[in-house]
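Structures are listed in the sections that come next.
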Structure 1
Amino acid sequence: MNTILSRLTLFGVISLLPLLVNAVEMPEPAAHPDLLNFNKQFETPRLVKMGERVHMAFGYDYANYGFIEGDDGIIIVDAGWHMDQTRVAWEDYRKLTNKPVKAVIYTHVHNDHVGGIRVIVPESEKRRIPVYAHNSWNGQVDRQTSPLAGLVVQRSASQMGMYLSAGLEGSVGSSVGAMPRLEGGTSFIEPTDTFDEELEVNISGVRIKMIHAPGDTSEGIIVWLPDDKVMFGADSIVGIFPAIITARHEPTRDPYAMVETLNFLTQFPTEYLIPGHGRPVVGREEVYQFVRDAHDGGLYLLDQTLRYMAMGLNADEIIDRLELPPHIANNPDLQFHYHRMEWKIRGIYAKYAGWTTTDPIKKTRLTDGEEAKRLVPLLGGVKATLKAAAAAYEANDPRWAATLATLALQVAPGNAEAQTLKIAAYRAIAYNTRSANERHYLLTAANLMDGSLELPNTSEVIPASQFNTQTTSRLLAIMGTRLNGKATWDEEMSVAVNIEGEADGYTLTVRHGVLVRDAGTHNPVDATITLSRDILVSIIRKTATWETALNDGDIKVDSGEKAFRRFTGFFEA
């Protein structure tokens, strides 16, 4: 027992764990020293001078961004995530110059790069100032405002520790920038000037080349200042092992395109590199080495994973076999302080081979729940399974303990002992991992399980201005994913929907479990309503419901109020 306790103490997981399941104690809050040390670089926000005319906003927010001072104005490259954090950087920069903003450039439209823009370009100024982006920018916004918008936000916020407090009980850093917070508000200004492959402009005496170079999104661009030898590398280059794939899943992320962008970046005579995340890099040779190493690391993992896939190995088998060469594994700029290497291998496998494997067992296997019903009896029942889980936890094997506790919960949902064991195991893993994202995912899940965390409405994190880029037809289509299909198997009802200021209306029909959306209003219908686009957006963002909007007088019912109220009851809020 003393040996076990000594080992747990060494790993920062100090706990007295009797074999009895109901006596399991939670591990003491801790963090892996490597993770703590790596994130110290982001503790002090500062403006970093990159050449004569450029300042990099570093450590203010989750992502880096920059200010370029021209002859008679400022060019903004990205704008951070949350307005409160962007405001601090902008106020610091305003101590250096009061020149007006002449232009904004988005390297891509992930929210962490555009959300703070309204601090720099207020509503009254947005029509005067051009906003440059790649012409496929709206594809990313489509995803951020899709029926899965809530899931996208929840996964992102969980990954980035946005539901956690700062400190040893929660987040000790993101490993790519300052910790993002849900507070502070986000914003968005739609791009006004777009291009396809390349655009060169002269703004306020500064020569700027924008080049399409896909990174973590397909619309990604790099921004090159040829006279200043300054490169804004966007999110292909991030100061850790390149994020060629992500655990939260982004269907448009192309690992090989990102690797090609990294190779492309080595061809510039860059003296000052501003990565999308991570530390600034200065000096031509250091920049070249920094980018080349990221390229080689990403390409090695990608090619070798596909090599093993071509041999017929599944993701688990590849994880057990694939090793990185020492010059990559030991490179301080290529550590897995963000995503784990195992996650990248699983993501690459799913990207190129889907969910199935060469062995058809994946096609014939039972569901997790059905497997648990058969496995738990083999282990001797729920009580024996939990005893084995407690023993694994005491033996400093929390991953296996969490697996066994999960099996027990699938057979006995709500079992308090299984829940306690799983929470303790998650925290033990989190307090010892080198991956910020793994820590965040596990602590968020543990806090949800023990009731100390209740998720906020995730849809409202996406600014309304992004939903406003969508057509009314597409917004209404989202309602189909909120329909309780089984509850409407025997239903058939139609509602005519008119949007203020739009000439043509729509007809929504619930028909035996599906929502059919037709352009135009058709008779006969069971109800007819009129509402504004703003109210519709509020309902889609879940900041309002059909019922509250109706009760508040924001929806005018022209006919069939009783039928309309029944109709809205078919949908989840």
Structure 2
Amino acid sequence: MVASLKEKKISLLLSLIIISAAVFISYSNSFNNSFQFDDVHFIQQNSIIKSFDSFKDISFWFDFGNRAPAQYLLAINYAAGEYSVKGYHLLNTLIHLLTSIGVYFFAGMVLSSRSVKNEYILKNSGSIRLFSALIFAVHPIQTESVTYIVQRMESLSALFYFTALIFYLMLRKENKKGKRIVLALIFLAVSVLACLTKQTSYTLPLSVLLLEIYFVRDNEDRMNKILVGFISSVLLLLVFIGLAADILPKDQMAELSRYDYLITQFKVIPNYFRLLILPLGQNIDHDITTAVSLSEFGVLAGLIFIILMTAAAYFLYRKEHLILSFSIAWVFAVISLRSSILPISDLMTERRLYAAVFGAGLFIPSALFYLKERFRSSVKPNTVIAVLTVITLLLAFATVSRNKVWSNELTLWKDSVEKSPHKFRPNYNTAEAYKRSGDADSALKFYFEAYKINSQSYGLCNNIANIFSGKKMWNEAESFYKKALVLKPDYTKAILNLGNLYYMTARYDMAVLSYRKVLHYEPDNLQAKNNLEAIIAAGGENHEK
């Protein structure tokens, strides 16, 4: 008994060491990567994280839009090193490590459930548990939630999510009333933290429902059908009321109706499953065209795929391959919020798969051990472990490679524009990255590619004009400033820039008109004030007013 306990402790310690090493080796080349994309808004331009004052107000924590737990950690980073990226990356990696360890313990709990009776699972539960956590830890899909600093919101939310489910399973196994109350309170507190960190955790009731269906059993090995029916009914009722009253949340920037977004997700979901199993073609900005009809080939093919996967999960459940069935159901559950009837501006993003990777991590080793059991006469004993080791190493290598893509904004958006050449944002952001690197010619090239896709962007027209102005190509610059102002007449940046162009080309009357127009919209604009005063002082205005 003592020896067995000692062996378990040694096994646990070795597993945690292996998981920790895998995480830090996979992300060691990301610590010097620069701030990217939304990092600028949420970190460099975010006044909230520059002090802890906001966090002293309890109402700030319970405004779900603030995502206060994640912002609090950003504030700690800022206090420790302001904008030194290493500290941010290190904390992101630690959060991911803790979540991976949480996955290890959660996997152990579901694998040891009394409802799981498959010999290939029971005999290999230790290996399945370890490789589930390792695949979760080193899967390259996770880079968008780990290497991308601000998206620690996703990984931190998942940390609370898995922790909540662990305490839920502990609660359902506990018989003593006092301990049950404590566990229930901890479960609720951690669940609230998960939801406060990111709204994706609103799927927690659905995951609890899955645990009740698959793993929670009474002393007579029976499911609590009353509880399952109650949770299912409440969830369905909430969705029905939300649709009927049109109170379900919708991203302010989302332009699609709920129906159009849903059928578009029929195209997205198969891509999510593909990325989980074969993570090739990763992209910060996937090019997904909006579906306009259920009869589209991509929509129909996606719907058939979803039906087949749902049928597979049901068939496996009926055949009592609970782990394999649960793995599929888990993926659908955790992506359901953002792949259904709640429109979001980005139709597909890899960070939405962060928690879903657990489903793939559990399925792959379980399926391989099943195949070994099925073909035991022709498979050597250690073949599955060898295959899983190779898979883990390949995924880790892919993560290291993907971290290199995230090195800086230019490497990131060049990669994206190669994969989404017909999408506006990758072209525009590649141009912006080239502009900031000092390569005006390359910037202009990609600005024009973006202009071909969307000529109605006044900001883009202004930026093109700025490049021409920098090259002293005044006619071209003037033309694009005027295009920007046709699209948005009160766009003060373009008015000011056009005034500067007139100033530099000695058309002072025109410059004065432009500067006065800027001051009409922005009375405190210093550049417009100073330049206007300089023109008047020099006597350059023919008709002073």
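To test your reading of the models, identify which of 1, 2 gives -22500 for helix-only ellipticity at 222 nm (-39500 (n - 2.57) for each DSSP H run of 4 or more, over all residues; to 500) when calculated. The correct label is 2.
With P(r) over Cα pairs in 20 Å bins from 0, in percent coming out at 18, 47, 25, 8, 1, pick the structure among 1, 2 it was computed from.
Values: 1: 18, 46, 32, 4; 2: 18, 47, 25, 8, 1.
Source structure for this number: 2.
Match the computed value 15.0 of mean count of other Cβ atoms within 10 Å over residues 297-304 to one of the structures 1, 2, and report its label. It traces back to 2. Quick check: 17.4 is what I get for Kirkwood radius over Cα pairs in Å, for residues 265-416 alone, calculated from one of 1, 2. Which structure matches? Derived from 2, not from the others.
Using mean count of other Cβ atoms within 10 Å over residues 153-160, single out the structure from 1, 2 with the greatest value.
Working: 1: 21.4; 2: 26.8.
When mean count of other Cβ atoms within 10 Å over residues 153-160 is calculated for 1, 2, structure 2 comes out on top.
For the read-out FRET efficiency 1/(1 + (r/R0)^6) of positions 41 and 233 (r between Cβ atoms, R0 = 30 Å, to 0.05), a value of 0.95 was computed from one structure; give its label from 1, 2. It was calculated from structure 1.
Bear in mind that the values in this text are calculations on the coordinates, not laboratory data. All values reported here derive from a predicted model rather than from experimental measurement. Cβ atoms are built from the backbone, for glycine too; each structure is taken alone.
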